[in-house]
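J.: Please find the structures below.
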Structure P
């Protein structure tokens, strides 16, 4: 089948977080399964400077919302999967993807033009589409476009639209008059509740939910959680209303990229049978980031994350300082986002320079090194739709310490030493005491090599391949097309 996938991020091209990894990995796996994924992405400013990405001018020119649009074509590296890049300098020729910290004011138009361009490209190339795969609020407007504007075109008469929700917290609240002007949609309904407006605001995610033939949450746990007041981000009643088309499909990992035996970003490789490289890599990492010529025999805790309140850093206060003060561990942190957390980790590094390192931003090499060479990985999320970094950590024998929510609950099983099961350390209550207790348990395990070896083996044997995820998507797609 022909699958049109559009996302705000795509690995190798434009990446902020896990959305890029999953968008790319799904397309790659669908191709392996014999299908034809087609990806449409904005031609962001950063793409022009990527050495590994080559693209050519297709000669396709459009005018969308009175804006000139030019289409370029590339491929996902090492595949034949086409990636169509939508060039519109007034919208995309600027730093970043979303506009930090609060988003560009014209993101409504930026992402609407992307969605509309995706259909126009298919029409220009005469490509019949079976499935439209939209991801988060950025491309959720593909779905009303399919139902309201393009569904009568022979290329899309039998097309089904699927919305994958990676994080319901981000919904795309747009100004009604602006959206009404450039979409030309009648946003108000006299006889029924508007499928566009939620709490008297245009809500892109809400709109996508209403027009989707199916909704995918990125883990079974999260699919259940968003039905509740606590995790539904205000849309729990909406999800309840559309529960019949809600599916939980667990995200997976592209183990071609995340594998300790051949990871191109790390210098010391290792395996389940021979983990010497992990210890060598840990020493190199401590030397390079903390500057220790002869590092103390302490466990290394790692963090690779976006800095948002979702990630649980508020409960670090009064916990991490104590452990660093007592010289119980080393901590290496990579991330960026909310300034308050950048200030916090900068303070930790300045206060405990021999035990803590913080790098602001995103560095692909350092991310792989932290996940590969740390002993433990901290992920105390307030909520977590799926999470990928804990899955990466498992494959490298880096033990996740997580809160039991969403996809973390689905993938991390608390260690039970009586029967030798479990691949991580979990806790429930969102407070500093619970986190401290979990870290203290980790420190106790670290003192016993036999216990650590058992947990590491369990972790490295854990398997969450993206192939399983892709198969589940395809099964759902086929079911939709059959009915």
Structure Q
């Protein structure tokens, strides 16, 4: 990892930390806003698109915004992204009951988010000392995940306190105020490193940008449409088709580009490919396990777990991020990552022991261990994937890795949650066919489904541990 010698790296990180915290806090505040808007405007049919407008832009635009950061400088892109994020929140706050307008404004907010994250990651890669890179990513992720814990609770409290159908607008105005403060602070404090050569917009890969947006946008839509409409539905198949065609054209365009947005040299490395493989195998387990245990709790009349489940898992994630993430600066990251996945395996194993007599402690323990292992691994894999990247390419590389990282969870959820729901329904029907009463059939069916899916998840984690040991030795590569 090439870095610059910056003794004031922590002071310089303050505006980036504020940007990360505010974006995460606003994300938590507005978690229930799409549902509130759909209810207030009697537009439940549009809820999927209201949600997708943000997530599609945030994922698909990340490589493009990262490339712009390399061309224009991370300070300009950070300020422009924060500005767009703020304006988008403002426009949503004053938006009339018009779904197409709302979708445009949500897309604007997503583009802003797509530019903020690579700028923060690029700062860590370049300005933090080599022996503190994982600590920097840990700090960033701790801020991001920590704010998410408080955001939904505070946002729901504000809407309950206001108590009107348009209470969500108050939440948006709170976000606007926070965003304006962060813009001012970043404008005053954020600086570019003069030792890092900047690129230029001359010869910018506009063709690559178009097909990156189309490809990743379609990919982000696949799990959502697959779950809601079915994997053979027209919308799902159309998304798959657009993704495949865009990928083929993108490969052809990027071969001719002088400075491609999706750099084959960066992607075609073990440092990048293997961490992404492990993330796809495991990262979706966080949300999947949470959903499965909550559904199991409702099915067996143990609804108390639903109140605590998310908090328990996020506490585990925070502990894992803080404790395990920095260890990748001291020990070989692939070893630390494998150890972190052992905790995920423990959580999956506990799920295989849960039955109708299980209490909050056992079900919460499973979620805590899953969150702990996966929370630590995000920082570790980020360090591995971005190892060896030149400072001038840091923003572009961060954006590319960020989009792959963000796609892992939706695809994991799209696989494991339907697997659990389908298995539970099949088991209940089979049990009732044998003459079992509905209550007993539901109990047995939910328990069996949870055990089956937990076993599949455990296998994925074990494969992930094996893949971890195939990753290059980052510390040796750095010394060489």
Structure R
């Protein structure tokens, strides 16, 4: 059997991390088993679905690298097929027209609640044979009144639902549009979906969908319902409460690598021994639904930062450079106007937790900074550092081979001439060149900043020291 898994988001907002994890688990399962991954856009909610949301979902999946083999399929383009199946269910007696009004249904609901009964449709129209004048009917599925539905869930195990607890759900609204539980069944059937991997908030829909499938003469797919992802405070993730923290694109804007976010998401509910850092290839080769936890997981921003740093350190510099250019551009820096961006990545790779941090910490390689860090300048750009900076400027202006080894020798020679420690020379130079006290090694920093900018900035530091002496 060819594994066919799908991701079926509703385009009513951005791609949130819960949806991204569902997509990832479905994608991993299909990839590991040599199957197909299908993207379906469930856009039948015409009031809330937007083209912007569709684009946001596609953009998020593209950035994450979750490529799909088929689709995207849009439910709004399949309305004729849904009407065809609804008519098939009506003709076979598995569905019927319901003429109950909203007022009648609400009165029935209130009466049931007053009797402390579970609110449900009583089935009043099950036996109705004549239409009701002036009432546009809905279509209800005739749920089996007896027996049970058994779901052998790959995550939750065996779950049993009593048919007597399931009322006759609406499969077509009075305006003729199909409802979710009908469309998802038809789509999964027509697209030959073998495995439905989705959030456990859909678990209660599963017995209804299985009953509809069986009424159509189809065997249901295999189900795997994933536990929820909770906020750091243990509450359910929501846009209103937790804002941008749940949006995939916001994670990109904050400087996380896509593979780091995938690694983070896969660990929200799945594990493989004690391993924490996974490449995408490792995820594909190791992922198994049997190892998915049943309990909910909470997001942990600190762990994501750590994972992102691990992926930055382990990635090829060219790969990081591919992403870093975007963040330099957001700082109005054209990476082609300064040092080779790959060399910048090599210098910063061990130091940054995010690409935003790397870009901000690398800006001085490409342009002069506005001001010295106050604390660093106060400590290192003192009158005692003036002689070292003057000598350094002299040697740096004359050096022919502007390479790290030669630049290091200049710093070492000045240190020996002044009979002092390397830090007494390198630190004032570092602050002069970068504006701050922490940079990559001094030779690499000088090399990447370049001769003209280094000399210009040393002059600026000497002016700063001169003013400091005047004000002393």
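J.: One of P, Q, R was used to compute helix-only ellipticity at 222 nm (-39500 (n - 2.57) for each DSSP H run of 4 or more, over all residues; to 500), and the answer was -14500. Which one was it?
T.: Corresponding structure: R.
J.: Identify the structure, out of P, Q, R, from whose coordinates semi-axes √(5λ) of the Cα gyration tensor in Å, for residues 55-158 alone was calculated to give 27, 19, 10.
T.: This value belongs to structure Q.
Computed from the coordinates by the stated procedures, all read-outs in this text should not be read as laboratory data. What you see is a predicted model; the values in this text were computed from it and never measured.
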